[in-house]
1. Going by distance in nm of label points 7 Å out along Cα→Cβ at positions 39 and 175, which of structures 1, 2 comes out largest?
2. Quick one: helix-only ellipticity at 222 nm (-39500 (n - 2.57) for each DSSP H run of 4 or more, over all residues; to 500) came out at -19000 when computed from one of 1, 2, so which one is it?
3. A value of 2.1 was computed for distance in nm of label points 7 Å out along Cα→Cβ at positions 127 and 159; which of 1, 2 is the source structure?
4. Taking Cα Rg over 2.2 N^0.38 Å as the quantity of interest, name the structure among 1, 2 where it is greatest.
5. Using the calculated result 27 for relative contact order in percent (Cα under 8 Å, 6 or more apart), pick out the matching structure from 1, 2.
6. Between structures 1, 2, where is distance in nm of label points 7 Å out along Cα→Cβ at positions 135 and 223 highest?
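None of the figures in this text is laboratory data; all of them are computed from the coordinates on show. As the structure is a computational prediction, the values presented were derived from the model and not from experiment. Cβ atoms are built from the backbone, for glycine too; each structure is taken alone.
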Structure 1
Amino acid sequence: MAIKSKNDKQTWSIQILIGLLIFLFLPVPFYWALQPNYSAFIKFPMSLSFTVFLLYVFKKYLERFAKEAVHLSLFGKAHKIFVGFLISTLLISVTIVCLFINRQYHVLSVNFSLESQFAWLSFCLLIAVIEEIIFRGIIFRQISDCWNIKIGLIASALIFGILHIFNKDATLWSSLAIAINAGWLYAIAYAYHQTIWVPIGMHWAWNYLEGGILGYEISGITQAGIPLITAKITGPALLTGGRYGPVSSIITIAIGIGLSMMYTILYIKRKTKREIMQDALPCTFNYQHV
């Protein structure tokens, strides 16, 4: 059922619909399984198990429907999750350091709870895996393979940003920020590294650090536990991100644009080099890893 041409729109639409239905409904019991008030030391291995299962199903989906995806390796590039985690850590750290130096991020108290940290890690990991499979693994990848990566980037980023407008305290500005800092950045990182483990790491780190460490409310996510830092934010929303969090900060947006442009340039250079060596790439994604 792989797409034979760009004109095979009916088949393509069915492929996307199947993927969306699977990953919108399959994770629901996993999500609710992490809700009850029991030890986070149990939740964390559960979250890891759910993650592996969902990625395995995603692997089978790609092998069945995506171009050039035959006998994919599930864990071959799993270590790349730490690349994504590091990138988001640097991104949010620079923003918070700037706000702290400018006396706009005030630390009120520090409360370390190992169990709460595991709760945050567990919940944020599952959310990251679900959203990355849907928005990058299915929507971005399938659009890119059917048309081209430009359309895939723009469409998936806009969809991701627009859907966040329904979250608490969201604005058009925050949705635009998410489209850039997450939609564009995560997608081009996926295309460059040729594995979904990188955007999963980015998404996981951002949500965990924002909620579990820095004490912000995470867009669309309930409180998973006690954050490490209880903070007070003051100053103009343009700089601080306001009630929606640092993702809406002009500092974060500027850095996010820089990172996205860097990844875009690196991707174009690598693609050009491969096209010279191999005449032409059959599609945006031509790899052997999930």
Structure 2
Amino acid sequence: MWRTLGTTLVTLWLISLLLPPETEARAASSDPVARGKYIFAAAGGCACHTSPASEGKPNAGGKKITGPFGTVYASNITPDIETGIGRWSQEEIINAIRRGVRPTGEKMYPVMPYQYYSFMAMEDLKALVAYLMTFPPIRNRVPTSQLRVQVPNLAVPDPPQKAPRSGIERGRYLVDAISACGDCHTGKTPRHPYLAGTLSGPEDTPVPNITPDPSTGISRWTKAQVVKYLRTGERPDGRRANRIMMEVIQGTLVGYKDMTRQDLEATADYLRSVYPVRFAPQ
């Protein structure tokens, strides 16, 4: 009996070693913290909330973001009671993520892309909060943001309860609601077409066109090349992604590089399905 049991356990262990990462990720999705870690990765590791100067202190905030709107300092999103989100309830954290409103009622400027996160499914929001609360609390009081403009009133839809699981709809969900690709790849005025890039992206740097336009977009990229780029930052021509894109690919602890192949392929399929726009912001 014991020999049979031992053989069975060894066999199961060997099978587990052969499971692909996608299978492991799906199996872990029932655990809110594991699911939240995956959402955190697909959101680029929330890289804006880790300052380059705070090595070893993920999510402690303080990163300085400047633009025509003024200067914004990314919040401390560790569970520190005094300077982070340690006193916030789950509902208050979700309200900040998807509505841009702090527990005090103060509105955040949409450098924090809550206009995209507002489409995140409630199951993913709750899981993300569960994961954020596992980080070590770090006492770091960030400077007060200085705005030159008023915070706009943005319409926020009701979130879906469940996220799409596969196909182009899964890709759309990842691009729009989790990775918030349009926050960088779509300009900030209505005249800027969806995902067609802009001349004045983060830090006033050009952001490339990721629509399937054959001359200025990614139409000539294969699905495998899009997946490789999102994993490594390497373009088909051998050039590397810029520093800002590499931040979300690498993430803080996890980033795009840690997404499953299935999700990266769904992302590629969706990007290759959107309306092609001829625009070269480089």
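1. Looking at the calculated values, the largest one is 1.
2. Only structure 1 yields this read-out.
3. Details: 1: 2.1; 2: 1.2.
It traces back to 1.
4. 2
5. Numbers: 1: 27; 2: 21.
Source structure: 1.
6. Working: 1: 2.5; 2: 3.4.
Once distance in nm of label points 7 Å out along Cα→Cβ at positions 135 and 223 is worked out for each structure, 2 has the highest.
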